[in-house]
Structure formats: structure tokens, C-alpha cells
Structure I
Amino acid sequence: MNYNFKGTGVAIVTPFHRHGTIDFSSLKKIIEHLIGNGVNYLVVMGTTGESVVLSKDEKYALINFVVEEVDSRVPIVFGIGGNNTQLVKDTILSTDFKGIDAILSVSPYYNKPQQKGIYLHYKEISGASPVPLILYNVPGRTNSNISAETTLELAKHFKNIIGIKEASGNLSQIMQIIKNKPKDFLVISGDDVLTLPIMAIGGDGAISVTANAFPKEYSEMVSLCMRKNKKQALELHYKLLDFTNEIFADGSPSGIKAALDILGLCENNLRLPLVKVNKAIQFRLKELITEIQQEN
């Protein structure tokens, strides 16, 4: 099933009404916006989806809605992770995976486990999962790194661990993984500004935040990279670069929520402790969106 997760995945936002409930009408609009503009798969309940502030019932209501709305048009990846290994296993075992094609599971945060602990954490999750598992390395949020050696051990020992979303920003580490990984193991960019460089050294695509707003342009950039069309891929990379940097300048997903509000796809509402981006960022995003639209 690994081929399902090459190309452009989107870490989809969770839209909220002003009073805080999930805005399913806007979520439907975003799903159609993404699928209609060529993304390859959707990632639900990742960091961008504000998964940590949703209740268990809300998470299941959301994934059930996405599965029904997508209706098998693209694969769906469900974010199930945490720093309590047993709780992650229990969550997997109690989940109905009908319509869900894989799990994205973030490396344990806050605990700061040793590499052995990270390995054993994923060993337990792998054993519990009925679908393929994608590792997620994001040291900027977890305060610990999955080393290249640990990633490679997991890739070699567990057949249902099919790839890693790499957001370490460490290209040397990523190259070590790509150089020594099993043939079908996927290395997926988790850092939008590094997607093109990661694909240039052998990566398999991205799980993108930027693509929530500009799925057509981002998907085309990734597709051009896969077809080794460097010149046109670079043009799209630089077309989106300033916008991508700006959506992370005052917190994420605050930036992409502001952009989607400007684009008329959902209201700019977040749940505490996240708040809206500052007015200067909001203004700059509006300028950049106008520039990109005018170039189309």
C-alpha cells in the first residue's frame, strides 16, 4: 500500500464555529477543495488538526465524517499518537478502521525517551495496528529526535511500518535514512519549505500544511519533483515560499487558519491555548495570497 502515500498528503485543519464546536460544513468545503485540486491523500487529526484539544467523541465524529465525505476518492491517514504507549495501543484497538488506510503516529513528547524507548514504543504500536503505520519525527514539538539508526531499525524489523514523516530539519539525518532504508520505505517531508530539497535527495513527497490553502500549486510542485522536472518545480517552490514561511511565523495552525479565512474556506477560529496570528501577519498573508492568485 506504500504507493498510496507518495506525492502530496495534506495535514487537514479542523474548522471551528465561533462558539467552539466543529464546523462540519466548512470541513466539507475544505475536503472538496483539496481533492478537487489534486492532492493524493488526507491526514486527519494531526498537529494541524488541533487533535490535542479535541475530545475522544469529537475525534471519532470527525474521522467518521471525513471517511464518509471522501468516499474512497483518496486514502485517509488518521493521527493516533501520544506519550503513553499503552493509551495509544488502547486507542488503536478501540478504533473502527473502516475507510482508514494508515496511522500517522508522532514520537512520544515531553517524556524525552531514550532511543530504545522510542523503538519499543513503536514496536508496541506496530503490533496493535491493523493498518500501515507512518512514523512522525518532529523534534521541535516533541523535544526528542528519532535518530536515523532508530528509524532504520524500525523500518527493517516491522513490515507495517511503511514510512516516516520527517520534520527534524536535519538533511544529513534524512540522507542517512534514504541511503540505508529498505526499498519501499517512504521518507515524507514534514517541513513544507524543505519538501523540494528532501525530494531532490530521494524523498517521496510531503504531508503539507501549505497545501490546505494552495493544493493545486503544491501538488503540482511535488508531482514535478517526482518527474524530475527541476526547473518548473523550483518556480512553484519559490512562488509559495514566502507564504509558507508566513503561515508558520506566529504559530501553527494559527497561520493556516488565518489564510483559509482569507480564502473563504473556514472561519479563523482556534481553541485555546492557540490564538489568532497578530494583525501584521494577517495583513501580510492577505498580500501574499493576492500575489499568488494574480500569478495564476
Structure II
Amino acid sequence: MASKAQSKSARKGNFAFNEKRRNTDHSSFLTHKGFLWMWIALILSGASIYGYMTIEVEPRHNGGSWFGYTLGTIGALLILWLTMLGVRKRRMSAGHWSLKAWTSAHVYLGLALVVVGTLHTGFQFGWNIHTLAYGLMLFVIVSGIYGITVYASLPRALSNNRNEMTRGEMVEALAALDRQLESAAQPLARANSDRVIAALKADVFSAGFTARLTGAYPLCATSRAFAAFSKGANDEAQERVLTLLERRKDQLGQIRRQMRLKALLEVWLFIHIPTTIALIAALTAHIVSVFYYW
């Protein structure tokens, strides 16, 4: 009986543990541990603002005062730590410093850096390396906010657009339509047949990054062929080609929407990472120049 009770208790314990783990897995990095890192960031920001308002610095607050150096040191350490997220992503672990926890800290401490960095400047700006470092910091943070937004919203849009189809299945569906179109275009007059052939020869994936990002394809041969057949379809062969062109146009639209959504996910990395590297360089020059002239 005791063994039976222990087994039942163990099963309950495992169920509760697995339930807790599932709830943790499904929580967003933004809400991790009940917004733990948001509260830490708010405390850091609040303490910085309180210190700025209550601590007397003569003649006025600036980056060269003891309070300015304190905020500058905190800000520099935060920047260096925030850049380590890319390294952290390559190392898997669970617990307090899981990737979700690290990402949550990255987001909220990055936002707190706006307050810490701005108060460090004492609102004194000019055409120099110090203001450049500050401007790059703000740019990196803004691009990071964009990254949070797209990573929170676009994966669902990607899933909805796929309509339970994989990328390979979408391409195969297009290839099947192309085979039907090629056959249906055989009885057409030369001019109409050439329009279909031009549409079939166009490489779906050869569009530049701008077209992928905007979703605009003004030179799309399929759209041009569809427009031409819409005006002049007057027999059964042309009607069949028109129907297939419309289906091809829709299939291309699905593939291009998928490409656009992925481009929106990727584009911020082409901005965020290079700007972060520039920020590290400017920050290094800022620190070196400060201690050189100190």
C-alpha cells in the first residue's frame, strides 16, 4: 500500500513539474519570471533619475563628474554585456540564465540604457566622438526595438501565410502549375504563347532585396501576362490559360509574402549588428579620449 501511495505521489509530482515546465516554455521572453527584468530595469532607471535630481554637482551635471563617471561605467558595462547575447545564443542551457532569461534581460536593460546613457551626458552634446557614441547607442536601441516587434509578431504571420504548407510544397505547387501552363499554351498564337513562356522563364527567387522587403514586383511577367489575357481571352484555350495564370499569380503572391516576411525578420540584423560594432568602436574611442585628457 505504501509503495502504491508513493508511486501515486511521484506521478502527481511529475505532472506538476511538467505542467510548470510547459507554462514556463510557453511564456514570452518579455513576461519572463513575472516581468522580473522589467522591474530591475525600472529600479535602475529610477535610481539614476533620483540620483541625477538629488545629487549636487558643480557647476552642473556632466559626464566628467563623479556621478557622470558612475553612470558612464554602468552604461559601458551594460553595452558590453548586451553585445554578448549573440555569443549566448550559441550555448544552450536552462534555469535562471536560460536563453529566454538572457533575452528578457537584454531587452529591458537595453531600454534602461537610454536613461543611464542620457543622464551620463548631462544633456551636453556637440560634434565630437562622445556624442557620436551616444547617437550610435540610441540607434542600436531603436533597431533593437524594431527587432523585438518583428520577432514578436511576424512568426505568426509566417505561419498563417504558409497555410500548413512547407516552403518546398509551395515551390512544388508552383512547378505543377507551370507544367499545366506550358501544356495549355501550346495551342495559342505566337504572341500569347510568348507571354506565357516569359512568365514561366522568370526566376521567382531572383528579385533583389528591395523587392523582397517591399513586396513590390512591377516587372512581374506573370502579372503582365494575366493582364493581357484578361483583356483578350475569347476562346476555351485562352480561358484555360487565364485561369492557370490567375492561380500562378496567387501562388507567387503566397511565396513572395513569405519572402517579404522573412526579409523583415532579417533586415534589422543587417542594421543592428554593424551599428553595434560601430558603437563598440566609438565607445572605445570615447573612453580612451576621456582618460587621455583626464
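Data for the structure
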read-out: If FRET efficiency 1/(1 + (r/R0)^6) of positions 30 and 206 (r between Cβ atoms, R0 = 35 Å, to 0.05) is computed and equals 0.40, the structure in I, II; value: II
read-out: Structure from which 2.7 was derived, distance in nm of label points 7 Å out along Cα→Cβ at positions 46 and 278, options I, II; value: I
read-out: Structure (I, II) behind the derived value -0.31, -0.46, -0.73 of log10 I(q)/I(0) by the Debye sum over Cα atoms at q = 0.09, 0.11, 0.14 Å⁻¹, for residues 78-245 alone; value: I
read-out: Distance in nm of label points 7 Å out along Cα→Cβ at positions 110 and 198 from the coordinates reads 2.6; which among I, II; value: I
read-out: Value 20, 13, 12, calculated as semi-axes √(5λ) of the Cα gyration tensor in Å, for residues 158-229 alone, assigned to which of I, II; value: I
read-out: semi-axes √(5λ) of the Cα gyration tensor in Å from the coordinates reads 54, 33, 13; which among I, II; value: II
read-out: Structure (I, II) behind the derived value -14000 of helix-only ellipticity at 222 nm (-39500 (n - 2.57) for each DSSP H run of 4 or more, over all residues; to 500); value: I
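Bear in mind that the values in this text are calculations on the coordinates, not laboratory data. Just so it is clear, the structure is predicted and the values come from calculations on it, not from any experiment. Cβ atoms are built from the backbone, for glycine too; each structure is taken alone.
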